[in-house]
Structure P
Amino acid sequence: MTMQLSSDLMDGLVLALLSKEDLYGYSLTKQVQERFAVSESTMYPVLRRLKKRDWVTTYDEPFEGRNRRYYSISDLGYKEMTRIQDEWRDFSRKINDLMLEGDANGK
């Protein structure tokens, strides 16, 4: 069974990666794909959504005769990433409490 990533989690993953460094779309996609089974066609709508909400900004850099579009997290993006991280901590704690409850009792 493969767990589905919600759009909030996808937003949080992308924002977390961009909080470390600016990335171009393909590089960002590959970093997410190292951990989760997502297609390239999934990532670009996420990036468009983040840009539309002003959580990321973009700029182009020349590379081998073409332009690469880089994504950079904005101040609003940092705020949103913090909100998602806080919600994730609470959510994952509750899930772990329920799903792993038997582990503590030796069952």
Structure Q
Amino acid sequence: MTDSTDALSQEEQLRATLNGETARFAWKELQRFFAAGTVIVVDDALDLVEVAVQIARDNKAAVAQWMAAGQLGQVSDVQAQSWLQADAALWTVVVKPWILVQQRAH
């Protein structure tokens, strides 16, 4: 195997691992992490697992692009309150130290 094949295989393994760790959680179960500032919201136009992979790989360019487009960032107090009132369940995946959350519209 070449180095690029090894890197691809590692990325595929990472993607498979993160995909397997994706789960739905009630927002009320995530509030303590929100209070600690470790919850990141991912726009539903993005693939949650792909975002997790790029964060895990420390792809600063992709993260900066998503942040600049408003597709990735800290959960606002208004959004947190809305999810709490709606008893929302969100898709989540952990990329330490972050918990990525996504509310899918479809």
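One of P, Q was used to compute helix-only ellipticity at 222 nm (-39500 (n - 2.57) for each DSSP H run of 4 or more, over all residues; to 500), and the result was -15500. Which label is that? Traced to structure Q. Comparison across structures P, Q (criterion: volume of the Cα convex hull per residue in Å³) gives the highest value for P. P, Q: which one has distance in nm of label points 7 Å out along Cα→Cβ at positions 18 and 50, as calculated, at 1.1? Derived from Q, not from the others. Supply the structure label, taken from P, Q, corresponding to distance in nm of label points 7 Å out along Cα→Cβ at positions 26 and 58 with the calculated value 1.6. Label of the originating structure: P.
Among candidates P, Q, the computation of relative contact order in percent (Cα under 8 Å, 6 or more apart) that gave 29 used structure P. Taking distance in nm of label points 7 Å out along Cα→Cβ at positions 66 and 98 as the criterion, the largest value within structures P, Q is that of P.
Each value in this text was obtained by applying a stated rule to the coordinates, not by laboratory testing. Since this is a predicted model, take the numbers as computed values, not measurements. Cβ atoms are built from the backbone, for glycine too; each structure is taken alone.
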